[in-house]
Structure 1
Amino acid sequence: MTYQTEFPDYTDALPALPAGFVDTSWHNDSCPSFTHDGLKLRIAIDYVDAAKREMGDGPRFYVTEEGHDYTPDDLLATDDWREVEALVLARHFVAVITEWTTPAELAEIRKRNKTYGRGICATHDFCDANMAMAEAFERAFNRPFLPEAWNKEPTDADVTLWNAAWDRAKLESLS
């Protein structure tokens, strides 16, 4: 099954999906969807034309997570694809931090983050969190954060995405 076979009338161009997402579209859903098993995320991408959407006034992109009872929980509903990318990058960042720290350190990160101000994250107290985010960025988008060499500047869009993912990770998973 692919979105082309399940939704033959879907002719909209899809945004570039983050790495690891596979087409899991099914014709009984309202639009094409793509799943990342490792992150336990599902991205539904509705029609560009709101008149074709099941919920005409609803946003184009939905991100859900499979809960323990196998019912999806909405994580994000938006018309802004960059918000979807930030959520995916945040999930990868949390995965890297989880790999790089012990369970006790992760618990301490969460404890400290409850008391730290906005823009400050306790991950820096336990590892080089910038390197962790750089690894997460490469996992999410199959390219390094800094183009080709570390002496080049990242794009403004990538810096904005990096910061949005950091904020999201701290607020939702690391606190």
Structure 2
Amino acid sequence: MKLANLPVFPNWFPFNNMIFDGHMKVGPYEGVKTRSWNWGYRGPVLFYNSGRTAHTAARAYGYRDAPTEHKVIIGVGELVDVREFTNEEALQMVCNFNKLSESKVREMVEKAREEWDCPESEVLFGFFDLGDYIAPYRIGFFFKNLAKFHEPVKFNWPAGPVKPINTKITSGSPLARQLQLSGA
């Protein structure tokens, strides 16, 4: 990878870890993230763990919430597509977020559809109404060529935006070393 400015993609712990650990696969994609907004960018993206924790996901997958897991860039991947989820992809993301089987989620969705008299997609994107669960946003960011860093790189996220920002990759920096070690 040519040293340059790269977008840094923020998320609560452990969602970025889940991508690199294989828990956020959907179809042919190595990892998928969810957002409520669209993005025209395609190409390499750095993954940043913010200071916040998604406790439901951390508990479901047994992640240990430690200070070393926060405010760090943990890897890089190639953003290849950004679009609305199909119902089938949204179903898979509900399973991924909550570590539930597809049959269990289908059962919960069908029961809710009968009670609420609404389409399947409304249940899937409103899954949190069924208890202590996580629902996806409607937009999927689809990734391939994921590479987790050997060691996380401390990063000071500027106050303000929640959308990706860019950071300059300087030769010899810890970030440049981890990019090189990861094969990116």
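Every read-out reported here was derived from the displayed coordinates using simple, explicitly stated rules and does not represent laboratory data. Quick caveat, the model's predicted, so the values are computed rather than measured. Cβ atoms are built from the backbone, for glycine too; each structure is taken alone.
Brief remarks follow.
- Distance in nm of label points 7 Å out along Cα→Cβ at positions 78 and 118 from the coordinates reads 1.6; which among 1, 2: 1
- Which entry (1, 2) yields the derived value 0.85 for FRET efficiency 1/(1 + (r/R0)^6) of positions 94 and 158 (r between Cβ atoms, R0 = 25 Å, to 0.05): 1
- Source structure (of 1, 2) for mean count of other Cβ atoms within 10 Å over residues 6-13, computed value 12.8: 1
- For helix-only ellipticity at 222 nm (-39500 (n - 2.57) for each DSSP H run of 4 or more, over all residues; to 500) computed as -8500, the structure of 1, 2 it came from: 2
- Winner on relative contact order in percent (Cα under 8 Å, 6 or more apart) once structures 1, 2 are ranked, highest first: 2
- If Cα extents along the principal axes in Å, for residues 62-109 alone is computed and equals 36, 28, 14, the structure in 1, 2: 1
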